[in-house]
1. Match the computed value 2.5 of distance in nm of label points 7 Å out along Cα→Cβ at positions 31 and 271 to one of the structures 1, 2, and report its label.
2. Could you tell me which structure in 1, 2 was used to calculate distance in nm of label points 7 Å out along Cα→Cβ at positions 151 and 247 as 4.1?
3. Assuming 1.06 is Rg/Rh (Cα atoms, Kirkwood Rh) as calculated from a single structure, say which of 1, 2 it is.
4. For the read-out relative contact order in percent (Cα under 8 Å, 6 or more apart), a value of 21 was computed from one structure; give its label from 1, 2.
Structure 1
Amino acid sequence: MLISIASGKGGTGKTTLTLLLAATNPQVTLIDCDVEEPNDHLFMNPQWQYDAQQVFSMIPQINSDLCIGCGDCAQVCLFNALTVANNKVLLFDELCHSCGGCILACKTGALVEGKKCIGTVSQGISSTPPGIKIVSGKLEIGIPTTAALIKSIKNQYANSSEDVLLDCPPGTACSMVAAVRDSDYCILVTEPNPFGLHDLEQALHVVQMLEIPTGIVINKSENSPYESRIEELAQQYKTPILVKIPHSILFAQQYAQGKIPAEFYPYAAAVWQKMKSEGV
């Protein structure tokens, strides 16, 4: 079962909940899809099993001897990654989305598939708590888009018969969609304040469009007026609230030390139980 943990905004507690869920079900594989700022490993102290493996995406390579400067490749590119100047094709590879359309459009065979390193992926076994499989992606510096790396990691490591937890990027942009797509279940983490409410609605809209069964976890719960508004939003989207995790200064102190307090494990166990009761 593929379970994604996402949110509309950063800082709501996605990583916190992911780690709690992993600690209460050590048979899972945890994949850190927040490839711009991966941090699950900071809490798990993994023993990496292999050296970090490079991940590549396709970019076109230009054979100037075959290129006639017709501009067909530039015309077909929706992302303006190619242009023609003085009858020569120029490639702006940071804009390339690796669709391959330019190669198909080239009549002379001047464009062929090349590759560019977009990031790395590491896999290991956690020390705290022990025995959990962890996969962590890291985007290469200067790469503007994360979706290709996230898709590559999921294709390689998320096809498991075991439960897989995906710690997704924040927000509701392409990277979040790439991470949650094809999930069997998505848990949206929010917090009871204006920003949490607003961005939760955006995230609910995304998972509804993707037709993914979803539940909500309210983190930092302290009987805020916004909790009732979150509950109303959940009813509107027919989405259950799985659990409320109370606001705790003690939790924040231990979290800052790289620890996940065991006294909060029951909240994660309740989430597993709620998902099981829903047939997930």
Structure 2
Amino acid sequence: MKGLLTLRTLSEDKILEIIETALEFKNGRKVDFPGKKMVTLFYENSTRTQYSFQVAMINLGITPLSFNLAGSSVNKGESLYDTVKTFESLGVDGVVIRHTQDVYYNDLENIKIPIFNGGDGTSDHPTQTLLDLMTIYEEFGHFDGLKICLVGDVRHSRVAHGNSEVMRRLGMEVFISGPEEYADFTAPYLTIDEAVEECDVINLLRVQFERHQQDMGITVEEYHKAYGLTMDRAKAMKDNAIIMHPAPFNRGVEIASEVAECDKARIFKQMTNGVFIRMAVISMVLEGKL
């Protein structure tokens, strides 16, 4: 099975190669794949990831196809495997999949066309991790020794789980912050006020209301006061420190509205970089380099 499913199986050198390729695309490199077509199969809602992949495809001369989940045979009981096998039979050259199931791709071992993981359950989101790394690399020029704090709903975040593993391998010091009941204690814990003073990158995470089986046990106002990145906390950050967020972000919850677009924020730059990362991943897979 070809494609990009996780970064956990890639070497640090290959991860850096993807980032360098994305930077080449950002600086004007052109690659064209005439006649190719790919489909985005999203079993969860998405704006940035789904349409970023589609823009990347268009930039590479690939025809993007959208999958209408509500009007599909999934509602008749069709399995993920049979849906993907259908598109393979129709002649598409690759599929981008987001699914609620962790490591859903283990059920797709007999699929021959490339699969690009657009997010699986709460496990992983490899292209998000790559665009985060690209944004950090552009800012600092290296990873080794940088301190990053993942702040918020760590337990339910595929971004946190994917980022922490790769960032450690690249030499970054990874910390977590936020409500202790939302934490996976796989990294040292800092309070939000300690994090803004000590860390080079504050990587906020969306509070995933839809994944909480019970009431959060805290009001939005209480969360923002205790754990959110307020303007006062942003002002306490190191001079060259940056703010990141995978988005969508809840203004007034994990981040104050005025902080989202302040001088230290790189949230919309992350979105821009996502197009170039996905161009890099798609082109490298189609060229047999990944």
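1. It traces back to 2.
2. Answer for the origin of the read-out: 1.
3. Going label by label, the one that fits is 1.
4. 2
Each value in this text was obtained by applying a stated rule to the coordinates, not by laboratory testing. On a predicted model such as this, the values are computed, not experimentally measured, just so you know. Cβ atoms are built from the backbone, for glycine too; each structure is taken alone.
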